[in-house]
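These are the structures, in structure tokens.
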Structure P
Amino acid sequence: MRTPVVVITGANNGIGFYMTRSLLQDGHRVAGFDLSGENLSALSDTYPDRWRFYCCDVTDAVQVRASVESLVHEWSTIDILVNNACLAIFAPFEQRTLDDTRREFEVNFFGYLHMIQAVLPYMKAQRKGIIHNVSSSVGITGFPGVSGYASTKGAIEALTRTLALEFEPHGLKVNLVHPPLTNTKSAAPLGVPAQAMEDPANVGRKLARKIQSTASIVTPDFRTAVALFVCRHFPEVMGRLMAKMAQRAKQHSG
């Protein structure tokens with residue numbers, strides 16, 4: 001049986017890094033796309049036949065297309081895409097510039113589009129493929145200080161559901177991946193207590209096990225699925241609750 005080829009953007013840090021490592025340990029062929037590969041260098045020695053790194057800016061459509069073409073030239077196919085790269089700028093709305101939000105959309109939304117456009121011809125040709133778009137509950141509930149990031153994730157929710165309908169006749173699955181609030185570098189400025197966040201290594205490992213899931217929404221575990229269910233049905237309540245938790249944590253730390 002052919003080993004699946006998985007592409008992960010934002011592979012150098014956080015959940016993307018631990019997903020990448022776990023997938024390689026499980027025997028997949030994995031290509032990591034990121035601006036830096038400093039945390040990934042050891043993988044080349046451990047998995048020389050099943051690991052490739054591409055220094056690629058997902059906001060640059062030309063770079064994305066060239067990297068995808070290079071990978072397909074070597075491994076003939078792409079079976080699964082994980083759109084995980086993200087940018088989060090933490091600042092109150094009045095302190096933000098329009099350029100801040102444009103930068104977030106370039107990475108978090110248009111970066112996803114560039115990757116999807118690049119892999120789509122190959123997936124359509126083989127009439128199968130899975131596209132996982134990593135989202136966030138703040139795209140549903142909102143959260144103070146992340147108006148740009150939350151907006152990009154709300155856009156990803158709508159994009160994913162639309163493409164799932166459009167691509168289904170071609171045998172492709174497009175779904176949302178919802179990790180829990182995870183203790184990563186990008187989440188630290190939220191102010192949510194560390195004990196209320198998950199370990200990125202555990203989250204990455206659990207999501208790697210579900211890499212071939214075709215469910216419309218993929219979560220790492222049942223607890224996250226329940227929390228997401230509550231967020232979707234009571235977004236205002238959950239948004240306020242999370243904001244209050246963060247505010248109390250900041251007051252206690254101050």
Structure Q
Amino acid sequence: MRLVEQILAASGADAEVVFDPFSGSGTTALCAAYLGKTGVATDINPFLIWLANAKARSYDAGAIASFQHAAQLAAVAAGDASGPLAALPALSNIERWWRPAALTFLLHLKAAIDAHETGDATLLRVAFCRTMMKLSNAAFNHQSMSFRVPAATDAAMPSMVSQFLADVSHVADAAGDNPLGVTDYILSNARDGAEALARWRDRVDLLITSPPYPNRMSYIRELRPYMYWLRFLSSGREAGELDWDAIGGTYGGPSRAQVSCPRGCPPF
């Protein structure tokens with residue numbers, strides 16, 4: 001974000017519409033909006049477009065209070081062992097990600113969030129994502145992702161509820177910091193997204209991006225838990241095909257339009 005801020009500061013008033021064709025979680029466009037500019041961005045990953053829109057939305061005090069109240073109700077429901085369970089995500093080797101008690105708690109919590117009937121559940125799902133990863137065995141203390149050795153005993157239910165409520169508090173604080181400008185996040189493949197960008201043609205003043213690495217790097221590997229839990233993915237084939245379409249991708253080579261995982265999609 002600091003680098004983007006420095007580029008925008010150097011560009012001054014001449015850069016009113018800023019475009020990022022490989023937006024990821026939407027940092028460039030959001031940074032532009034915080035400076036009162038218009039940030040336009042595209043990405044091939046639907047989860048990242050959802051997350052970017054969630055971060056860029058303006059939330060008033062009423063919406064935040066409603067979110068906090070709904071989160072308290074969800075926390076109570078998740079702590080009830082007799083309550084409903086959400087469907088188990090089709091994430092490969094899910095037992096590596098969460099110990100049994102944590103997985104059961106998350107299934108109760110997701111069911112409670114899915115049952116939320118009033119207002120918007122976006123912030124609830126953002127808080128859920130934070131808790132889901134905090135309770136996982138995943139480790140991100142190096143260049144890629146690995147799995148920690150699970151604790152000898154499962155976390156107690158009260159501590160998992162406390163973790164969720166702490167994440168709710170964090171999300172509520174962040175949601176009150178609303179951007180001044182406008183963002184437009186567009187689900188589109190940057191290689192053939194001319195139609196999606198038609199309304200911004202000839203209006204972009206500055207392009208800032210961090211291009212993908214064309215070295216067969218997977219761009220969804222570390223996003224899989226979010227995408228399966230929030231139902232952006234339902235099978236390993238879908239994950240493999242999305243990765244195939246991304247620049248770099250697991251295999252590289254032709255796109256899904258040319259061939260669909262001829263060697264078999266990875267389990268993901």
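If volume of the Cα convex hull per residue in Å³, for residues 117-196 alone is calculated from each of P, Q, which structure is the one that comes out at 198?
Checking each candidate, the match is Q.
Can you spot which of P, Q the value -13000 was calculated from, given it is helix-only ellipticity at 222 nm (-39500 (n - 2.57) for each DSSP H run of 4 or more, over all residues; to 500)?
It traces back to Q.
Taking relative contact order in percent (Cα under 8 Å, 6 or more apart) for each of P, Q, which is largest?
Once relative contact order in percent (Cα under 8 Å, 6 or more apart) is tallied for P, Q, the winner is Q.
Work out the source of 0.45 here, i.e. which of P, Q gives that when FRET efficiency 1/(1 + (r/R0)^6) of positions 5 and 109 (r between Cβ atoms, R0 = 35 Å, to 0.05) is computed.
It was calculated from structure Q.
A value of 4.8 was computed for distance in nm of label points 7 Å out along Cα→Cβ at positions 29 and 93; which of P, Q is the source structure?
The correct label is P.
Matching task: 55 is the computed value of percent of Cα pairs over 24 Å apart. Pick the structure from P, Q.
Attributed to the structure labelled Q.
Every number in this text was worked out from the coordinates using simple rules, so none of it is lab data. This is a predicted model, so every value here is computed, not measured. Cβ atoms are built from the backbone, for glycine too; each structure is taken alone.
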